Structures are given as structure tokens and as C-alpha cells.
Structure P
Amino acid sequence: MTSGPYHLVRHPIYSGILAAGIGTAVALSWQWLIAVVLAGLYFCYSAIVEERYLIEQFPDAYPMYKRSTKMLVPFIF
């Protein structure tokens with residue numbers, strides 16, 4: 001799937017959870033950013049593991065998709 005949010009990032013669910021976590025940290029306490037950073041590190045690790053599997057399953061299509069989109073943050077990362 002390469003349309004909708006997948007057109008901008010490869011892991012939109014992780015991006016949404018991190019955005020919600022940042023919003024929660026701003027609303028409640030900046031100390032929540034520690035949890036958001038830890039979750040972000042885990043999501044990066046998890047995404048890398050998932051992408052290895054996807055490259056094995058779709059060796060022709062996934063590398064091109066990976067080059068054309070960012071992992072978690074559109075246009076940045």
C-alpha cells in the first residue's frame with residue numbers, strides 16, 4: 001500500500017502514536033517526553049525489523065518505496 005498516509009511515511013501508525021505522545025507531554029508535563037523518546041527509539045527499532053521482513057517479501061517493490069518515503073516524519077526522517 002503506497003497511498004494515503006503511506007504516501008508520506010512508511011509507518012504512519014508509529015508516527016501518529018508519537019505525535020499523540022508529544023501532545024500529551026505538552027498538555028500534562030514535559031517529563032512525559034522521556035516516555036515519548038523511549039517509545040520513539042523502540043518504534044525505530046521495530047520499523048527496521050519490519051522493513052527487513054518486507055524487503056524479503058517484496059524484493060522488487062519495497063526498496064523503491066523505501067527510497068521514495070521517509071520512515072516516521074514526512075520530509076525529514
Structure Q
Amino acid sequence: MKVLVTKLKGIHCGSCINTIERISLSKGAIKADIDLKTLIGKFYYDDMDEQAVIESIEDRGYQVEKLTTYDEEDL
């Protein structure tokens with residue numbers, strides 16, 4: 001499984017996290033893990049257009065910075 005790691009800005013509550021999770025799941029993510037304290041979002045997937053997820057989240061008013069992508073199998 002691949003993991004997209006991002007820095008998120010503009011989130012401040014559980015509702016924001018739920019919104020971002022719903023967006024990512026609708027775009028192909030299998031799971032989303034967002035830490036409100038660090039503002040790091042990890043999106044787990046097998047087949048997903050990373051840019052489409054980022055753009056969809058930004059369309060909702062959040063800022064997204066892609067930090068890295070890695071394959072869990074390589075760890």
C-alpha cells in the first residue's frame with residue numbers, strides 16, 4: 001500500500017478532519033490518518049490520483065503541502 005504524506009493548514013477541529021477524510025475516501029484512499037496537533041495527514045491507497053485528492057481538499061479551503069509518498073512494502 002502506498003502512503004501520501006501531507007502538511008495541512010486551515011484545519012482546527014474534528015469536523016475539518018472528517019471533511020478531509022471523506023474527500024480522500026471518495027477519491028480512492030483506503031484510509032486517512034490526520035493528526036490535529038502536527039497537522040500531518042497520511043492517506044493510504046493502492047490506486048489514487050494524488051493530485052486530484054490535493055486539489056479537492058484545497059477546493060474546500062484548506063492548504064495542502066505534499067511532503068512525500070512512500071510504499072509501505074519498502075519499509
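For which of P, Q does helix-only ellipticity at 222 nm (-39500 (n - 2.57) for each DSSP H run of 4 or more, over all residues; to 500), calculated from the coordinates, equal -9500?
The structure behind it is Q.
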Note to self: By the measure distance in nm of label points 7 Å out along Cα→Cβ at positions 4 and 60, tell me the structure among P, Q with the highest figure.
What the structure shows: P
Margin query: If Kirkwood radius over Cα pairs in Å is calculated from each of P, Q, which structure is the one that comes out at 13.3?
Written below: P
Checklist line | Answer label among P, Q for the case where distance in nm of label points 7 Å out along Cα→Cβ at positions 12 and 44, calculated from the coordinates, equals 3.1 | finding: Q
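Taken together, the values in this text are just the output of simple stated rules run on the coordinates, not laboratory data. Source: prediction; values computed, not measured. Cβ atoms are built from the backbone, for glycine too; each structure is taken alone.
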